[in-house]
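Next up, some structures in structure tokens.
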Structure P
Amino acid sequence: MELEAGPEVSGSRTHFPSLDAIRTFACFFPISTHLLWEITEQRLAGLPWLEGLPMGVLAFLFGNGIFGVRLFMAMSGFLITYLMLRELKGTGRFSLRNFYVRRILRIWPAYFIVLGYMFWLFPGHLHERLWPYLLFLPNFELLRLTHTPGLYSNSQLSLLWSVGIEEQFYLIWPLVFVFFGVAGLRWGGVLFWLVAWASQFYFWNDVVTWSNHTVPCFLYISSGTLLGCAYHACPEGFERPLRALGYGRVVGLTLAFFVFMFGLGYLSLAHHVWLPIYGPFTAFFCCWLMISQIVYQGHRFSSDRIKPMVNFSKYTYGLYMYHRIVQWWLVQLFGRLGFDFASLSTLLMVNGCTLILACLASYLSFHTVEGYFMSKKHLFSPFSRPKGQV
């Protein structure tokens, strides 16, 4: 199924190294939450001098895994939309089949590795059902378990909720493009954004649903899609004013927006009525961070100059998918060796080893199983692949 357009136009960007660095930055938040904050929160909460605002700051910086997920979602919305538009503009057509195949080759291998292990090899008991995961509805299974007394989710599976939401987006969004064209992406993005924002008001008194239901989460993805439409249509409309500001002021505004986002998040902890304001501002910050770094790509202080972050970005998906599994096995191992888990040093040792081994697992996965499937992506791409892009 294809959407056709006018003559070929070349010269648009297909790869943004600055977003690779931001992807690594985003991965920091769920990893720090699961491997650092979870084992230190209770101990820090007992310190009088950290009560109130200082504890909130630490929680926002090191225990805010959901922010990293929302940043991932915004990046997905931006990149998928921008690349779909570029494909149509650059080749005169958009292939729905090739789009789905490329997404399958990138997402499914690690996803089904986790599912195969958890449902057929994991030695523990699961309350989860398999079929929602096969249908890429893990966020709804998580909500079912969370809202059912006596049931609980397994941490190794529960983190798949965000992958499910992105897969739901990948299913719907290109269909909007095929049936309604470029205008459909623009107005569809606005409609999705408004519906998602309205749902954040509807769910504001249920933080779990507000955070994990597909419709509220589409606020972040649709914000990215709108940015992708706008930047593809008029890149100079972003580049001219941002360059006029200067990189120093842009960084200063980024820090100011980050602090303001923290303030809204801190208020929402005590008064959930702030959640429908915190959500859109989070989406705005994610888009600001992306576009400001894209515009200043190549600047001597821009994020794409931080090569370790750019180079590590290709392993972030595997690190996210595997770190809970590695953590579970290390807990079993250290427990059998007689380590005292009431000791912070033991917990830090276990989670430090978890980080190292999970990085190794993601590296091996990327260069073996995932790499095999990703090596086939160019067969379904309308453009040549820049070196290092996946």
Structure Q
Amino acid sequence: MNIDKQYPCVAYMETAAKQRIPDFVRDYLYHGISRGVSVRKNVEGLDSVMLMPHYLHDADKPNLRCNFLGRNYNAPFGVAPMGLAGLIWPNMERILAAAAKAHNIPYTLSTVATVSLEEIRQIAGENAWFQLYTPQEPDVRKDLLRRCHEAGYDVVMVTVDVPFKTRRDHDIRNGLSVPPRFDLKTLWQMVTHPHWSLRMLGTGIPQFVNLKPYHEAGQSRNVGRSIRESTKFIEERVGLHITPQIFAELRELWPGKLLVKGVLDPAEAKAYMNLGADGLIVSNHGGRQLDAAPTAVDVLPAIRATVGPTVPIIADGGIRSGLDIARMLALGADFVIMGRPFAFATAALDQQGGEHVMNILKAELQATMGQLGCATLAELPACLHNQCLQN
């Protein structure tokens, strides 16, 4: 199979992924919350950003390399944290972590991943970042950060936009759970999606391994009981409002780079920086938390203007191409992360997915910069069309 010809962009991998994963997993991946307004607006907002090409400029060899948070990367994008990645496609975390190391871009592991933070640090090396869903018990969050430090992580992103349990209609209707509930409906979906089912059989039932030490059944030999206890732990004891006091505690506990993920309000962006954050991730959680939340495109210019030119800013939400990466950088971001494109690619192409989509995104970004007349990433903001700024 010539994957370059068959899958020349993310959209083709998205179509293939829909066909290869069961419906209850597909709905979790593709949909957001409520009517899906935020998911749709994330994409539409980026589509509305126009860039002005400068044809008199010499940009025959656009340079994608960047220095971010004190480290050199081969491109200005990375893999966003994805909960339940190992359920979307078995072994996804390992596939993407290895590809990220090969391409020298960051890979971010979720607290609710199905692979341990220690193992991913071994696979991705210095390219591994960790995303923290903050446990309610101080001792648990202290221990998670201790494990990250001892494993060798330097970057931790604290997610602040999951302060309260949500209601996702599609997941409620599908009875999404880990492990999947084996009723007639889900069994039929598994039978009719053999690629997913065979790989799941090979990797085993996914578990929230990073949280196993913190609940009573964590050391149980009963896998089903352990998973149920993990799920209960997440529902009841993970997630809270990150107040200034709690953020100050996390800042004191973590000696490395501390990023804040889920910032949308310019005033809060400035407040987090005053509390000791090392950078911001402008994001509405992929449209999965609040269906009336503004998009990164809506708020990014105002946040940049509020915090100033030197604060590291990552943008997230709706990115599907190298052109979209250029749009976010033009709006004021220094770096971008994305989740769904990497999930689509892995579900479509399994082991080849991470490598293939990273190559595509880099090629698309380079082509966009060449068309715009940008030899470096720093030149992209000058290409933002004035009409976008006015809107």
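Out of P, Q, which structure matches 57, 40, 28 when Cα extents along the principal axes in Å, for residues 131-250 alone is calculated? Clearly, the read-out refers to P.
Out of P, Q, which structure matches 1.0 when distance in nm of label points 7 Å out along Cα→Cβ at positions 155 and 347 is calculated? Only structure P yields this read-out. Can you spot which of P, Q the value -23500 was calculated from, given it is helix-only ellipticity at 222 nm (-39500 (n - 2.57) for each DSSP H run of 4 or more, over all residues; to 500)? Matching structure: P.
When distance in nm of label points 7 Å out along Cα→Cβ at positions 123 and 323 is calculated, the result is 2.5; to which of the structures P, Q does this value belong? It must be structure P, since only it matches. Calculating FRET efficiency 1/(1 + (r/R0)^6) of positions 203 and 339 (r between Cβ atoms, R0 = 30 Å, to 0.05) for structures P, Q picks out Q as the one with the greatest value.
Once percent of Cα pairs over 21 Å apart, for residues 283-354 alone is computed for every structure in P, Q, the highest value turns out to be that of P.
Computed from the coordinates by the stated procedures, all read-outs in this text should not be read as laboratory data. Since this is a predicted model, take the numbers as computed values, not measurements. Cβ atoms are built from the backbone, for glycine too; each structure is taken alone.
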